[in-house]
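Every read-out reported here was derived from the displayed coordinates using simple, explicitly stated rules and does not represent laboratory data. Since this is a predicted model, take the numbers as computed values, not measurements.
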Structure I
Amino acid sequence: MNAHHTAGPWEAVTKNSDGIPCPPIVFRNLVPIADCNTARPAQECAANARLIAAAPTLLKALKDMLEVSEHRFEDVDEAARAAITLAINGKEK
């Protein structure tokens with residue numbers, strides 16, 4: 001399973017260099033990946049940005065977990081495969 005997304009790590013920026021809150025944006029090497037500034041409350045937008053920024057790390061951890069589980073936990077393996085498919089293809093199998 002190969003994802004065609006921008007390689008991680010990603011960083012969620014919710015404050016400018018002076019520490020002042022700014023619209024949350026996810027970056028990779030100072031290049032914007034996702035603008036999380038929506039009509040939602042500011043704290044929710046910042047939380048969404050952090051979750052999006054964690055996506056590459058979460059996907060890798062899930063793939064690694066699935067690789068070592070050796071199908072000992074069928075329900076977990078199935079859920080992990082569905083989540084990986086959703087992350088890579090945008091839809092579950």
Structure II
Amino acid sequence: MGQALFATRGQLRVLTHLDFVKLYLHMTGAMTATQELVHFVSELALLHVPLGQYAPAQQAAACYFLAMCSSNSTELWPAVLAEWTGLSLEEITP
């Protein structure tokens with residue numbers, strides 16, 4: 001383990017839901033207003049969802065979905081995200 005940390009100069013970290021939010025927004029090419037709404041929802045989720053209960057990728061997907069619902073978007077869970085994440089609409093909806 002020490003050799004791995006030395007080779008990466010200690011730059012190892014665990015991905016958070018914010019990393020996945022950024023990835024999802026980049027993959028969909030969302031507009032700035034949509035990006036801000038998704039980030040706002042994801043920050044609110046930190047206050048209400050116990051950490052560790054859901055995987056970070058699933059938390060980010062739910063935040064993206066909720067933001068799309070709030071903005072009356074026609075495509076709530078784009079096909080490109082379903083394909084790349086492996087998450088279906090049924091898995092991220094409450």
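Numbers below:
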{"item": "helix-only ellipticity at 222 nm (-39500 (n - 2.57) for each DSSP H run of 4 or more, over all residues; to 500) from the coordinates reads -19000; which among I, II", "result": "II"}
{"item": "Identity of the structure behind 1.07 (criterion: Cα Rg over 2.2 N^0.38 Å, for residues 16-63 alone, calculated), options I, II", "result": "II"}
{"item": "Relative contact order in percent (Cα under 8 Å, 6 or more apart) derived as 30 - corresponding label from I, II", "result": "II"}
